[in-house]
Structure P
Amino acid sequence: MTWHPPEESALLAVRRRVMNDDFEVSFFHRDFPQGTEAALNALDEAERIEWLLSVFRLDSPIQYVNLTAHESPVRLDKELFDLIVLCVRLAEETDGAVDITSGALWKTWGFAKRQGQIPNADDLCRAREQTGYQFLELDETEKTIRFKKQGIELNFGCVGKGFALDIAAEKLRELDVRRFLFYGGLSSMLASGTDWKIGIAHPHRPGQRLRELTLNNVAVSTSGSQKQFFRHGGKRYSHLIDPRSGQPAEGVLTATVLAPTATLAELLSTAFFILGAKKAADYCSQHPEISAIITIPRENEPDLRFGTLERLENLCVVELNNNLAREG
């Protein structure tokens, strides 16, 4: 995603490397002179969320959960417990297309080390047996989590940046910064206030925009495999793995979701990439607050019951729900 700064006032951007990506807060300094302090507080908060959810840090709460929750229930703070509850609900709503228990699959395919590989049959079978949100036991009263079998591993790659944006944005609002654009890399974005113009990247043409949108108090997330993939035997394998089959997802080029929160947008962009346009359309028809733009190869053109379809050369652009703010 890219965006076009308006000409109405000088824009200030504060950036920091978080979650192996650039997190950036943009705001109008004339309107919010306290914005720099607020942005630094927000980026501090994003770093805290990175620690909270990290599977690479030995001292993170998630590492402790992954190592011990099969033995006995682990008590969580409300923030983390509520996130897990939301992720489980989205897993149920999307028939398991987005599942935070797919850590074993992610490792087996080599993406934990950014070295994609074809797993052997035994390792893949074992990883599939260790995947499934139904193996999580959550106690709402005690705020505890227990794994019903050994080998389950939580991984928040499908939601971490969006969650960090939502939590960190509260630090901006605490200092009364109400209009800002908060990036979590190029895949997730939270727009507070109105008239933020962004571009949705073309999946095949670097630097070219597929769509231009105007965002008004909404979050956006895009899932795609343009950067993280590997080739083997002439076939391209995406880093986005379908938890149900244990195989890299196929059939979608990119899935962009607009939602009330960045957490929801990121979870659903992953789910829609895996589900495909038809099932994404079914979800959007039942959730009018969710909109999506999905690009697919022409040969996979869906028989849509809901949404609009545009054919562009060798791809199709599917727009779901009609509350997409669009320019041009």
Structure Q
Amino acid sequence: MMNSFRWLLPALFILASPAHAGDLAPQKIAIGDLTVRQIDKGGEFIGFGFDALWVASAGRLSRVDAASTAITDLLLEQSGGPCRNIAIGEGAIWVPDCGSGTVYKVDPSGNAMLLTIAADMFSREGSIGVGEGALWVVTADAGERTLTRFDAVTGTSLAEIRLPGSSSGVVVDYGSVWVTATGKGELYRIDPTTNKVRSVIKLGGNPKFLAAGQGSIWVFNEAFGTVQRVDGATGQLTATIEAGGPGFGDITAGGGYIWVSSAGLDLGQIDPAQNRIIRTFEFEGINSKCFGMRFGAGALWFIASRLYRVQLPS
């Protein structure tokens, strides 16, 4: 989640040796220079997949067609409201609901419920992961130091993996499961073949939300307002990028770039080839509070009091 979009700060790339600010100044683009479509739909968390944008809110999952933006709703029985980001993979949409302690598995083609999985979740922000034939959820056991693995077909609990620190953010890619530990400033890499923690990557600054793309795991650190890049093959930290300052934010990958927002940055476009923000976008005037964003069908989607589809320049 993220606070109101209010200011747009310059973004500078930082590594061991500083570069000249003039050489790294990103291009600034105002919302008035872009094609923006407002969709009459609010919600809390979103995900993109199967040619649609999916919006979760209390007791409801909505499918927004990427081309027509037509909306189809599905009621989630006994739902108390989502609490973590939607996951998409293993042929389904997965919606975590803290209120009922349930993860819902939804068929994207028929918008029908396929499975409900009991999963006791505590943190009301973060994500669940899907991949390697499984659903991966940080559950409340041992103070949220447990990553529970469920079979993606049957929903059966297959393993409970103890983590070094309390966690809530999960993504699956590059043959590993990656979990952020907000309080300890760490990223855990889990081997899905052994169900064991393979390595601990030291980050910093309350890492919570993360994304996979361009061969790396990208983590947004709320305390510092930075993005840290971890190589998906080696697990090594390779870059730290300034992203507007401390505060709530979100991060996503798509179109060959990484997209980040923070309390001081409406939207930043990170070029993985340069490890820096090359463009910033100012969205002031079209929303009051943004909860999350995703990339899909050549556009950036973000949810606030309403859903917005922003067509970005090439």
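Just so you know, all these numbers are worked out from the coordinates, no wet-lab data involved. Remember, predicted model here, so these are calculated numbers, not experimental data. Cβ atoms are built from the backbone, for glycine too; each structure is taken alone.
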Comparing FRET efficiency 1/(1 + (r/R0)^6) of positions 37 and 213 (r between Cβ atoms, R0 = 30 Å, to 0.05) across structures P, Q, which is largest? Q
For structures P, Q, which has the highest computed value of distance in nm of label points 7 Å out along Cα→Cβ at positions 61 and 221? Q
Given structures P, Q, which gives the highest value for percent of Cα pairs over 35 Å apart? P
Out of P, Q, which one gives 20 for relative contact order in percent (Cα under 8 Å, 6 or more apart) as computed from the coordinates? Q
For which of the structures P, Q does the calculation of helix-only ellipticity at 222 nm (-39500 (n - 2.57) for each DSSP H run of 4 or more, over all residues; to 500) return -9000? P
The value 7.6 for mean projected area of the Cα convex hull in nm², for residues 173-260 alone was derived from one model only; which of P, Q is it? P
